[in-house]
Structure formats: C-alpha cells, structure tokens
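Once you scroll down, you'll see the structures, which are given as structure tokens.
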Structure P
Amino acid sequence: MRINSGGVIVVMVAIMATIGCDRVTKHAATTMLAGQPDHSYLADTVRLGYVENTGGFLSLGAGWPPAVRTSFFTVVTGIVLLALAVVVIKRRRDQWSDLGCALFLAGGVSNWIDRIARGSVVDFLNVGVGTVRTGVFNVADVAIMLGAAIFVLAEIRSVRMITADR
C-alpha cells in the first residue's frame with residue numbers, strides 16, 4: 001500500500017503537538033497549582049486544581065496494591081500501546097481513522113510517560129455546571145476521547161460508504 005506522505009505528516013504533527021501540549025500543561029499544573037486551592041473560572045464552569053491520579057480512568061484501580069497498580073499501568077499499558085501502534089501502522093485506512101488513532105495513542109503515551117516518571121498521572125481540569133461535573137482530567141485525556149470519537153465516526157462513515165457502493 002502506498003502511504004500518503006501528507007497524511008503521515010498530519011499524523012506526526014498531531015502526535016508531537018498532543019504530547020508536547022500535554023507535557024507543558026502538566027508542568028504548568030505542577031508548578032502553579034500543586035498545593036493551592038482550586039481556581040474557578042466562567043462562573044465555576046471550569047475548575048483548575050492539581051490532582052495526582054494513581055489509578056486509571058476516573059481513578060479506577062487507585063486502591064490496588066502498589067505492585068499490581070504499577071505492573072498494570074506501566075508494563076501492561078506500555079505493551080498495549082506498542083501493540084496498538086503496530087496495528088495502526090499496518091492497518092492504515094484513511095486520514096481520519098489515522099488521525100483518531102494518532103490522537104488516542106499520543107494521549108495514552110503522554111499519560112504513560114507520567115506513570116513511568118512519577119508513578120501517577122497529573123490531572124488538573126474539571127468542567128461542569130453545579131453538581132453535574134466531569135472527573136478531573138488532563139489534555140492527554142481529551143486527546144484520547146477525541147481520538148476515539150474521530151476514529152469511530154470515520155469507521156461509521158467508511159462502513160456507510162462500503163454499504164452504499166453495494
């Protein structure tokens with residue numbers, strides 16, 4: 001299969017920009033928010049506050065014994081991210097699917113870097129209205145969710161195009 005060089009450039013820029021932005025914002029959160037009370041903006045729609053998440057999504061696994069948690073969130077996650085990267089490289093579909101996968105992988109890799117470096121992931125964003133709020137998250141988490149959404153929508157579009165051609 002011939003690889004579209006423009007698509008490869010877009011994917012590489014997305015990966016580097018995602019990891020770079022996440023690293024910079026986590027550093028800013030660590031230096032400016034750690035040990036401080038939460039900061040509230042836009043009539044408390046957005047809150048910034050420093051949290052170290054030792055678990056996974058919504059702190060799942062945070063209560064596991066440290067050895068199990070470390071093994072799962074560093075070793076197993078690293079293997080899964082590597083396997084996913086290999087599958088994505090071999091599978092290449094269209095630019096939207098590739099972009100979705102790239103964002104998902106970049107977010108996962110950036111959070112994985114936190115796990116390797118500090119044993120936890122720095123989270124600092126919380127949005128909502130009143131008592132209806134998200135969990136605390138970071139830029140990498142946004143990339144993971146956005147990447148998954150783009151990928152799913154691209155795959156739905158692809159299936160519809162194949163079905164329409166029949």
Structure Q
Amino acid sequence: MHPELSKIPAHFADDSRVWIYQSSRAFLNEEQKEINEQLQQFYVQWQSHGAEVKGWAEVLFNQFIVVLADENASGVSGCSTDSMVRIIKSLERQYSITLFDRLNISFYVKEKVQMLPYQQLNYALQKGYIETDTPLFNNLVDSKEKLLSEWILPLNKSWIWPRIVSETS
C-alpha cells in the first residue's frame with residue numbers, strides 16, 4: 001500500500017462512502033494546507049437531517065480531494081451531499097482549478113501524478129509514455145475498502161483497459 005493511503009482513517013467502516021475529486025493541477029504546499037483546513041472545517045460540521053455525519057476529507061497525492069462518510073454512524077442525504085459539492089465548487093473558484101472533469105485520466109509516474117486526456121491514452125501507450133503496468137488512479141471507487149485496494153491499479157487491470165484494447169483492435 002502506498003504511504004499516502006495510510007492517511008485514510010482506519011476507524012471508518014470499510015463500506016464508508018467515498019468521493020474523489022481530481023484537480024486539474026497539483027496543489028502548491030500552501031494551497032494544500034489551506035484546502036485541508038477548509039475541508040476539516042466542513043466535515044466537523046457536516047450534517048444530514050440534523051444528525052452529525054462521520055466524515056473525513058483531505059488532499060492526497062497533492063492532486064486529489066478525497067471525502068469519506070461513514071454511514072454506519074448516520075446516513076448521507078441529498079442535502080448533505082449538496083453541501084459537500086458546494087465546498088468543492090468553492091475550492092474550484094478559490095484556487096482556479098477544475099475538480100469535476102472526468103475526461104482526464106491520472107497515472108502515477110516517477111513518484112508524481114501525471115494526467116492525460118482520455119483521447120491520448122492509446123498514443124501515450126504506443127509511444128511508451130505509459131506502459132500496461134503503469135499505475136492508474138481509478139477515481140470511480142465508491143467505498144473505503146475499494147479506495148484502499150482498487151484506487152491505484154496497473155492500467156491493464158483497470159476499468160479503462162478493455163476500452164483501450166477495443167479501440168486499438
């Protein structure tokens with residue numbers, strides 16, 4: 001397991017809900033500190049229908065905002081999800097970033113997050129910028145258990161691999 005994943009709270013249930021917001025760029029150290037402070041202010045006050053949500057959020061790998069909600073403590077309603085989205089959109093405006101673009105795919109190359117537009121994956125693979133075993137961030141994971149075990153996978157074990165293979169056939 002990557003050391004960055006050790007930041008995920010162990011006391012949250014494995015089926016805790018997860019949201020991953022990929023930034024259009026890496027955060028500067030000062031930005032990351034500020035964002036983590038804002039995220040903490042949000043999740044310590046996070047509520048669903050008046051009940052406290054057992055939540056956690058932090059910037060991981062200098063590029064992803066990861067949010068967890070342990071619904072064993074209390075469920076997350078549409079309104080509480082909306083409040084989370086509002087803070088994420090506020091961060092977008094504040095730091096001039098994009099956090100909702102799902103057309104960029106992130107890889108872990110040379111100890112850094114590298115993003116590629118989906119349309120350029122085959123080209124990058126053909127030119128050797130990425131390999132079949134290059135770690136890919138699977139931002140579609142939806143639980144803590146999957147975050148720890150399936151968020152970072154080799155390209156050829158990821159959800160996108162069958163699409164790449166079919167496009168080259």
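When Cα extents along the principal axes in Å is calculated, the result is 53, 32, 29; to which of the structures P, Q does this value belong?
On the way: P: 57, 40, 26; Q: 53, 32, 29.
Corresponding structure: Q.
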Tell me which structure, out of P, Q, gives 29, 11, 5 once semi-axes √(5λ) of the Cα gyration tensor in Å, for residues 59-106 alone is calculated.
P
Structure from which -20500 was derived, helix-only ellipticity at 222 nm (-39500 (n - 2.57) for each DSSP H run of 4 or more, over all residues; to 500), options P, Q:
P
Comparing relative contact order in percent (Cα under 8 Å, 6 or more apart) across structures P, Q, the largest value goes to P
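Identify which of structures P, Q gives the largest calculated value of distance in nm of label points 7 Å out along Cα→Cβ at positions 19 and 51.
Working: P: 2.6; Q: 1.9.
Max of distance in nm of label points 7 Å out along Cα→Cβ at positions 19 and 51: P.
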If you rank structures P, Q by FRET efficiency 1/(1 + (r/R0)^6) of positions 11 and 115 (r between Cβ atoms, R0 = 25 Å, to 0.05), which sits at the top with the largest value?
P
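FYI, it's all coordinate maths here, none of it is from the lab. Every value quoted in this text rests on a predicted model; they were computed, and no experiment measured them. Cβ atoms are built from the backbone, for glycine too; each structure is taken alone.
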